[in-house]
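Novice: Below: a set of structures, written as structure tokens.
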Structure P
Amino acid sequence: MKLPTDFYKIYAFAYRSWLLNMRNVFAVFEMLFWPGVAIFSVGLLTRFLQLDPETVSFILIGAVTMNTVQITQLDISYSLLYDVWSKSLKHPFIAPVHMSHLLLGASAVGFIRGLLIFAVMGFLSMWLFGMDLSRPGLLGLVFFMAGLFFNAVIIGMLVLTLVLRFGHRAEVAAWAFSYLILLLCGMYYPVSILPPGARQAAQLIPLTYFLDHFRHFYGFPLLSPHPLMYGFSQCAVYLVASYALLNRTLKGALKRGALLKLSE
């Protein structure tokens, strides 16, 4: 039985992304070094402040979330940024492929790397700082990981949109978007302490609801009545809108000849 052609196209982009990660020592470095530094630095800070176990878990969840989302979305962002940096942006689109093939392939590798980061940081949190990851149960962990993954894909698509529109000038967005969103959705603090305008903005970010749902297993009150419903509903809307915007931007880049200008 022959596999569909679309599968091979997705696999080709996934394999390319995997090779780029494995052959780039800095990609492996940022995948293991920075998450370890984050857990140690944040965990030791909670020890210094002598926080109670629930508050320690609250803050460590933020650290795990930040690194998982960032690593996952970087694989999607790098799928075009590497081509921009090597001045070969036109090459992926010479073949009869669609943006969906590129996204699915890069997202698959991003999910694997994000899952590895979540597992490593979760293990360090339990081993070094006594965080109990069994509280949410398997289903709670699955819902939380799904929420992190969908948010990372949305961020990655927005970065790709900016890359196609602005080229090299947009590369800073690959790192800035995640931190801006996490700043609003309550990385190390509840969104209830944000100023009114920022608090309203946080309600438009699906990651806010997934953090809210996950943290309530550690004794913190829910800030919204149905966080999973709100989170997944927003993710569905943003995924469709981001993909439509990305495709529209790609068509505009083809008309302007932007892919040729960013290639040799």
Structure Q
Amino acid sequence: MILKKITILGPGLLGGSVGLASQAAGYEVVMWGRKQERVNLAREYGLSATTQLLPAVSNADLIVLAVPVGVMKDLSQQLIGHLKQGALVTDVGSVKALPHHAAKGLPFIGSHPMAGSEQTGIEAARADLLNGAACVITNQEARSAEEVSILESFWEALGCRVHQMTVEDHDRAVARISHLPHAMAVLTAESALKFPNDVALAAGGFRDTTRVASGDPTMWAEIMMENKDALTHALKDAQQGMKELLKHLENGDQEELERYLEGVKQSKDRSGC
């Protein structure tokens, strides 16, 4: 099967960016949204868009669920029996266990393009948002190797570096490299802004460390709750690190503090990030 028509359900930041990138890559793109005003915005960005769900998906080769994970189940159920033979369904959710459960009954392979912004909505969408981004594919339902290859080629055409992982490994990994950093940015902003006037002294370090704390609270509360077990483990590890820092400070032990900081620095440097 060759992908020609891509239907994206959800005109938000990621959905809009996938739509713009897909169009730039030569695919026929249709965007679907529940609200007419969001559909109108998508059209202003040069995308074909509609509020009519079934006509949007009926002839699509690939359907991309770019809606909050909490509404995926209801939306997925509406698609059953209305897809063309050979069509594939994927998503862009930041957790993977719940989308696989929500999409039962569909020809589904999970995807997570690791790209985003503290901004939200199709107003922030960019055709180059996915350039160089990692994209994880999860094939929990054991779809065919050919289908997986087709989906990989799609994400690569949009500029992604594709990795295959299990659902469990994905959700553990993103808890630590995505959800934990967001939680720590929130905690840092909360503590740093206890005396709001101090922000007049803030430089790049504060802005870089806390930037993502400006993300959509509703979206991030949902993400954290969806991955709460893995995120809880990551936060407890961070809590242990904080206890060690506090111990060295309370003991006035500069040598041990420096040893701790050096160990973390070496790990960070080796990571290449």
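Every number in this text was worked out from the coordinates using simple rules, so none of it is lab data. On a predicted model such as this, the values are computed, not experimentally measured, just so you know. Cβ atoms are built from the backbone, for glycine too; each structure is taken alone.
Novice: Can you spot which of P, Q the value 1.9 was calculated from, given it is distance in nm of label points 7 Å out along Cα→Cβ at positions 98 and 242?
Specialist: Matching structure: P.
Novice: Same structure, new question: Can you say which of P, Q returns -26000 when helix-only ellipticity at 222 nm (-39500 (n - 2.57) for each DSSP H run of 4 or more, over all residues; to 500) is computed?
Specialist: It must be structure P, since only it matches.
Novice: If volume of the Cα convex hull per residue in Å³, for residues 114-177 alone is computed to be 92, which of P, Q is the source?
Specialist: Value 92 for volume of the Cα convex hull per residue in Å³, for residues 114-177 alone corresponds to P out of P, Q.
Novice: Also, I was wondering about something else. Suppose Rg and Dmax of the Cα atoms in Å, for residues 50-129 alone works out to 17.5, 58; of P, Q, which structure was it derived from?
Specialist: It traces back to P.
Novice: Comparing relative contact order in percent (Cα under 8 Å, 6 or more apart) across structures P, Q, which is largest?
Specialist: Evaluating relative contact order in percent (Cα under 8 Å, 6 or more apart) on every structure, the highest lands on P.
Novice: Suppose you compute Cα extents along the principal axes in Å for every structure in P, Q: which one lands on 57, 43, 38?
Specialist: Computed on structure P.
Novice: Out of P, Q, which has the highest value for FRET efficiency 1/(1 + (r/R0)^6) of positions 170 and 250 (r between Cβ atoms, R0 = 25 Å, to 0.05)?
Specialist: Between P, Q, the highest calculated value is found for P.
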